[in-house]
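These are the structures in question, set out in turn.
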Structure P
Amino acid sequence: MNKFRTYIGRVTPEKWFYFLSIAGVVGFLLYAFAVSNASAFNWLIMEHNGKWEFADYFAHVFFGKDLLKTYNSFDVDPCFPPLAYLFYHFMYRINPAGEQAMDRNGVMAYQYNMFLFVIYTVVTAVFFASAIQLYNERQDHKSRNGKNLILTLVALFSVPFFGSAIERGNAVFLVCVLLIYALVLRDSESKVNREIALILIAIAANFKLYPAIMGLMYIKEKRYKEAFRLIIYGGLLFIVPFIFFGGIEGIKDYLVIMYLMEGRSIERITTVRGLITSIYMAIGGEAIKWTGHVAGRVAENIYLIFALFGFWVSKDKWKSLFLLASPMVVYVSSAYRYTAVYLFLALLCFLRYMEDDKDIISRIENKKNYVYATLFGLLFTVPIWAIAMDLEIYMYIVIYVLLLLILIDVIWKYIQQKRKA
């Protein structure tokens, strides 16, 4: 009995996270081998099932085919900033599909384009692995190659990455990599590195917009000059590329798309607005759908206020980062499940915190870390234990529980600090 307790005592929150993550992935692969049909991957890929794989990549390559038509010919789907479409235009031009490029399927079917997508994804994954290693070696110069490799593989095989971002070919994977590098460089002693961090955040924001929120880190830390330069970099990277999109007319067309996108809400639980709308529709059906949208807008802004307040007052770096990243996941009304990859930024910080501060973490805090490690492990894996559930519902139950617990934890600590003061 004593040996068992000793063994359990050695299972740190970090090890528990890795156990859950690896167990889920291995369990899923064994299950897929046992059933030996498409049902396992139908569940993992959710409703895509051969119809939408890599769609976000090839659709945006198609939208970037003719830059003068990007923002005025395809409804609201070309919703990325112009810098992103310069990248997709480059990917189109190096192997143009010509007359065959009538839609994303035509672009995808054209010779060598799938090969180019594979190369792009592999290169992104290599930089992802490098970013993880650099992040973990930023303060600890000891070799952690084995642990870094495990974390990289766990992340890449998890539902947010493999089953969502990579499967859909969405740029969130690339943007996540850019943000990790920015986190590595932003506190460097080198002024050049700190400036590169600003540029990386500006590039990320000009691929997906929401990462602009990361600039609040500089304001919280009273690094106002850097925050100002970040605005300059971001503004230039946003405005200048419109030269290739028709100038002022391109800007007008893009702003119309942004207005229409803001009012768009998919009735799924992937966002706060979608969750509230889904609840309303479950109670009253289609008749109260738009009432649900209005209530959802109110709820999402209440959530945003609490999340940003928690980010601002939290003295725990990883919790602050989680709350700052969370609007990129559940606030934007049309956000999809692949945005969950942004929470990996907080996971990296959480694992680093447990490594760096393991000798000073209180017993109560360590117990809470087991809960957080469990929830992160339940998210960044392939949860074979949820095989009978809708995977998207499972994912967002975990995300909302994790978000709620961190908010409560941060606000409770803030209240206690105020009482002591």
Structure Q
Amino acid sequence: MGLYEASQLSIGEDILEEAGNFSSLLLNACLQHLDHHQAAVVKNTLEHPHHKSLARFMTKNFLTDFQGTNGWINALQELAKIDFNMVKSVHQKEMLQISKWWKDLGLTEELKFARDQALKWYMWPMAIIPYPRLSEQRIEFTKPISLIYIIDDIFYVGGTLDELTLFTEAVNRWDLSAFKELPEYMKMCFKTLDDITNEISTKVHKEHKWNPVGSLRKAWASLCNAVLVEAKWFASGHVPKAEEYLKNGAVSSGVHVVLVHLFFLLGHGITKENVDLVDDFPGIIFSTATILRLWDDLGSAKDENQDGHDGSYVECYLKEHRGSSVENARQIVAHMISDMWKRLNKECLSPNPFSTSFTKGSLNIARMVPLMYSYDDQQCLPGLEEHMKSLLLENLPYRNTQEINE
């Protein structure tokens, strides 16, 4: 299992590729010869290797399953449980603040077609920046993430092509007066976008002496430009080349917007050179965004309450390779995700100008993606639901003092 875990850190080396294939085959072959507990551990390792899994979720499982035989180990385990439950209470308080903010915002009253899933959206910041001390950053971070989902719904469900074009032009100019001819819900959406952008910019400037408003506006404009391209493609029935779709899809995924906000909210290494680098969609952001886009496209079910159509890489690939099957196309996408993980590993493990917190945040987005996009036949997310229940609702039980000392 150690060899398999090590292979997940590959940046494309042949020897680690061989190690991963060999250890995977060996572990799968051993499953039928193991007892129930051992088989469960091996199966969990194969499905959720540590490097590609969220640390806090893995911690919960470990603390639940681990049976110590040493007094000091038991005491350490109890201390870890206390810490886990204390952090959970921090997340619960943040969740209440986010729910109140979202309700007071009133967007769902105006945008009847849009998703109303503030708790689900909060799971992104909780995973990306899990450090308890960054509570305020998580709350602020949830706000732009929520708007990414709302803008997605506007473009793929709610708006006409003419309205979407005017909306995108107004965002590019960042001009409130340009929204006079747009529906009320678009005016309200842009007003919220403007308020949140200014609010975050003011806080970043106060704490880190840098005004990021230009970078944030540029990121939002890039997102709207990309989703407008897709809206035009699919309104006209045009199916682009797979490569063209993916290049645009990495931007329309919203990951660039997310990581630009993360960079400034963390406040580490804010220099003109680093700001220019973040603005220009560097490799660490592109790799993360491509993983999300491909995972999203690999899903067989549409998102909740989504009646729109935004295409997929699989569809574009099949149109371009008419002799290929859906299963073959999905295998190619899975292989591309694996390759993108290697590129992301290389970006994170090689010297780069970004802080450790930013690098870990990029990795955590990629780790969170399977939970967010693995839909079942009922268009539900069982993995995410388990994650939310485990980390936000369930306490880890403590042992009594006598059990710890045994």
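Readers should treat all values here as calculations from the given coordinates under stated rules, not as data from a laboratory. In this text, all values refer to a predicted model and were calculated from it rather than measured experimentally. Cβ atoms are built from the backbone, for glycine too; each structure is taken alone.
General remarks:
- Entry that produces 3.7 once distance in nm of label points 7 Å out along Cα→Cβ at positions 161 and 225 is calculated, selected from P, Q: P
- Value 2.0, calculated as distance in nm of label points 7 Å out along Cα→Cβ at positions 113 and 233, assigned to which of P, Q: Q
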